[in-house]
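What follows is a set of structures to go through.
No lab work stands behind these numbers, since they all come straight from the coordinates. For clarity, every value in this text was computed on a predicted model and none was experimentally measured. Cβ atoms are built from the backbone, for glycine too; each structure is taken alone.
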Structure P
Amino acid sequence: MLKNLDPLLNADVLYALRAMGHGDTLVLSDTNFPSDSVARKTVLRKLLRIDAGCPRAARAVLSVMPLDSFVEHAVSRMEVVGKPAEIPDVQREVQAEIDRAEGKAWPMGSIERMAFYEHARKAYCVITTAETRFYGCFIFTKGVIPPKE
C-alpha cells in the first residue's frame, strides 16, 4: 500500500502509466473485449488488469494520468453497433469521471467498433476491467504535466 495512490493502481499498471509518454494511448476495456489478443499487439505486449468496473478504473487511472489537451478527443469510446449516437450508462459514468478528474466538461469522441479494435492494437497498453456491461471500452491519450512556476 502506498500513500496518496488509488489502491486499484497495481504495480504493473503504475509502471505502464509512468512509462507512457505524451500522445501514447491506453485502452480501458470491459470483460467482453478481446483484451489479451489485442494487448499482445500493443507496445507493452502484456495485458494489465484493474479489478473494478470501468468508471471506478477510469477514476484510478485519471488520478495520476493527465489527458492530452493537444488533440480533439483525448478519450474516445467504442460506438454501439448500428446506433453510433447512443451513449450507454457505462459510457455516461466514465464521462462523469473524466469531467470530475479534469474539473470541467471534457468531450469524449467515438470510434466505430472495428476501427476501435485497430486503434487499440496501436496503443501502448490494454487495461482490462471487471466491467460486465457492454460497450465499456475506451481509449485514453496521455497528456503532459506543465512545469511548476
Structure Q
Amino acid sequence: MGEGSDATAPMGEPVQQFSVFLQNQAGSLELLIRLLHQSRVELLGFSVQDSRDATVARIVTSDPDSTQQVFLEKGIPHTTADLVVVALRNPAEEFQKCLHELRLAETNLDFAYTLLPHPEGRTLVAMHVEDVEFAQSVLHRAGVKILSQEGLSR
C-alpha cells in the first residue's frame, strides 16, 4: 500500500457531487455547463436522470467552492453529497473488486457513474455510498486507489 500507509488515514476531502434540478427542456444542461465554463469551472463528470417534469443532473466539478457560489448567485436549485472516487487501471477487474469489498463490509452502494478521462489514463468511478469515510477505509485497505477532491481537481 505504500510507505507507512494506515488504513484509517484521512484520504483528503471527499469528492463533492452537485445534484442540480433543471427544467425538462432542450438546452438546460448545455446552459448549465456553459455557465460553469464561464466561471472557469471544469466539468469532470456527470450523470443525468430525466423524467417528464424535471431533470436531475449529478455533476462533479474541478472547483466545488466556485460551483456552489455560481449556483447560489444564479438561484440554481441544487443539493450536495460526498462521493468516493476510485482510479482504476484495469476497470473490469478492479471495479468488481470494489463491489466485492463493499459487500463484504456490508455497506451499500446507492449509485455509481464514470467520470471523464483522467490524465493518467485511469478510469475514474464515482460512487455514492451510505458512509463515505467507512467505504474509503475499506477500499484503501484493499489497495484501491482513492482520489480526494484535491487529487481530482488536477
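Worth pointing out:
- Taking relative contact order in percent (Cα under 8 Å, 6 or more apart) as the criterion, the highest value among P, Q goes to P.
- Among P, Q, structure where mean count of other Cβ atoms within 10 Å over residues 81-88 as derived comes to 11.2: P
- Winner on mean count of other Cβ atoms within 10 Å over residues 25-32 once structures P, Q are ranked, highest first: P
- If distance in nm of label points 7 Å out along Cα→Cβ at positions 73 and 137 is computed and equals 4.0, the structure in P, Q: Q
- Of the structures P, Q, the one that 16.3 was derived from, the read-out being Kirkwood radius over Cα pairs in Å: Q
- Source structure (of P, Q) for mean count of other Cβ atoms within 10 Å over residues 33-40, computed value 16.9: P
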